[in-house]
Structure I
């Protein structure tokens, strides 16, 4: 249950009843307002701007409309207090029993608590990672991979049908460079002294085994023939080998994709020509000369006629070229074809996860999708900023395998997949992120991975201790199990810290929906940290005040109520960690 959505619907029903009775002027709308947490928690549990939003169409002052709503809200069974604040905001405080009962909701649902239907089964295509198939994944790719995978899981929990997709850029110049790099290593495998890797080729050792394999199977077949003959062979084999390597790296993080789309196929199957035909049919392609770029002109710039897409008609700054000077398609043309292919597969909601260096490409791609779909489709592009890899505050720059960058595999092997995934989600995607090996090994509240995992492990430890404390009591042991805890007298939980913890647990469904709607999975990590902090705070109170300890052999009813409470906390933490792709810890060593 999203409490805020429920109360928004309740306020709407009350307004509808008031309208029907004539207590509101005819024609007054009963929607368009919100119910959210107050900015200051001391003001209550819920706040609505209904009177502020509807006052003008109702021809009333906001406070006057608010005063008419207050009596209607006060008579609701779960409402303890209602007051009008400021120019017409309405603050509500819910009775303590309402929050206590939400713990049972969690225990009934388990980790499914927070599942939502706001997606209504709508299909969403999430394309992420899409690293060029020219080598192993580096730590920068890692952030986009984790972000995209967590976003897909979040959308699924919110009721969307998600397709996870990877776009393989295997038709550009970088694949030719890969083929030449592999051919150089092939010559080396056959005994040639190649010396230093020439500038412009890929120097990583990851190509050594690939090329050695070609040498073993094909012998010297490709040694003394022109590139026109060996080029296609090495492009295909090296690209496949790199994609196998990338998939292995992704598997280390527990990341999977249902669909892999090849750029090469778009060209070979005529889909780029098809996309151009669609745009021509809409009158959106023309021959023209672009204005010179602002600032210093590139040395090779010259005004010349080009095939252009009318991107400015759909919000872009300039129209965009579709063909290069040599007559070949631009990358943009292939990307247009790719997104048309998504549209023709039935996806009108698309999310692309890109690196920060693609920021200048966003407007043109969104313009293309608007043009192709006549505005029916939505493309959200999420840019992932750089990851600063540190060790005790000092930059880490070199890889043991790639020579020029730190690979994803290096990082995962150093600290584990769960740690990597969690840390990558502790900042919003468009903010730079520091990943410090020393910090993520700390066992302190400054390490969010440890802090959240420790909360879950602590709950598991308390439950184990409770079973030991009541080992001779079969009835009590049964009551400690999940089914038994449903019958716990949660009304015994009356300390403000306990009610606050229950309130935070109950806000999880709203967190899921708001994070899914905003396409911001980092909100899950922030919420889990706050929930863990509230739990640890209550634990610490119990160290100083015996009456607040979770296990009290002299008061079995209160013990069961508190076990129900912390079991609900663990369930919500596990639910959130599942979205993040992190395994909840049963114990910490």
Structure II
């Protein structure tokens, strides 16, 4: 249950009972109920009167008073006030918070789940690195953001498919095959010298080359060029994708679908998927034969003023029409992009999310244009761009060894600091903001290390349950006993504040899922952990605030309900982020 959405609904029902312009109903989606920035103002703040005052022709404070009169009738509300020009602040009763804590406890790991979508099919495509080598640190952030977003959307109620688009049909695959052949000759003992410029120099192709020698001996040397290249391409793609899967597994990432670009080009009954897309788009008026103007600025020497097969993307929001067929008759990358999106749509996905690197920032408009042309208003497309990660050590730029050739591998980073640190820290800034990843900071045990701080909160809660079994062995702390606890005994202001903070979780899930912003969850988990640690510290100074009180069994039970509820939210949040929730930390 999202209590903020609940009060938005209350406010809308109050307004529906007032004689207002019917057009105002269209503005109801702009009404919000949210935690006030200053907690002293109350528990919930709403902008309803400010949003609707002008179009309704009613003074904002007068309209606010109408809303207040309705809210004051609710049992859940203990106090309502109007601030400034018409903002409304609500304070909820302690009884409301105790009842809500019961609901959180009863929900367990399901609290906040399934509130956004009713199994709407969504496809999240992320990583999709060229299969030309192991994953490097540049892929790491997009991999984590995409995986956490997919987890988040699934928790929010979407039917999610995690997809990897394998770019295995371009010229880079020819270069990869040539690179493997060089290593193959090297493995045979031929004097081939250093890896030629233009080929992939990393040592990751050495082992696949040795396997080729074991399987074929020197037979590749006598094969025709066509036969040899076909075999090399197939083997190199298979080897690289196996390596990439293993690299991703170190981060706990497992895709549901690996979609091959080659499948879009493959002919079946004389037609490829791209052929079929092209005909369909032509029939709908989105494809035509025409010429493109020269690029802005200086005209390239090799620019051709010729008639081409073009996608009419300017008609659906793009900056320019896009070529679909090259001068040699083969299809452009963009043609494959259109066919790939159409394939997703034909598979029944109503929402498509692309997680791309910052170097692809120009793709957003053309992809949205493709969505509009292919699906009209029947599908939604979101594009997320992940900025670069700068590696640091103690605040200074840091370079690791480059065993892979000319880049730092994802595995090197995970091996040094661990999966949990990598995943949490990659989400601790917005995806579109650059990120400094400091190896020293993400491994230190302090408040300045967010992943440690959150995991430590969960471990501390676990330690309380272990401790109560020793200090109060006669106390029944099973789920049924805790469910009967008298929560009104939680009278300390910090305890009530912890309930309120825990109750924000469903709202964070909804907002993060709708905005494709999994970083919001990481921020929230840190804030919740911080409040728990703060209250824990007060218990050291004031024994009456400690979670275990051997002289007050009922109060101890009530506090254990609070702790179990907080732990459940932390565990759910960490599972979405892809980070473990350890019961012990050393």
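Some notes on this structure:
- Read-out distance in nm of label points 7 Å out along Cα→Cβ at positions 3 and 211, computed value 6.3, structure in I, II: I
- Highest-scoring label, criterion being FRET efficiency 1/(1 + (r/R0)^6) of positions 475 and 499 (r between Cβ atoms, R0 = 30 Å, to 0.05), among I, II: II
- Read-out distance in nm of label points 7 Å out along Cα→Cβ at positions 243 and 267, computed value 1.5, structure in I, II: I
No value in this document is a laboratory result; all are computed from the given coordinates. Please read all numbers here as calculations on a predicted model, not as lab measurements. Cβ atoms are built from the backbone, for glycine too; each structure is taken alone.
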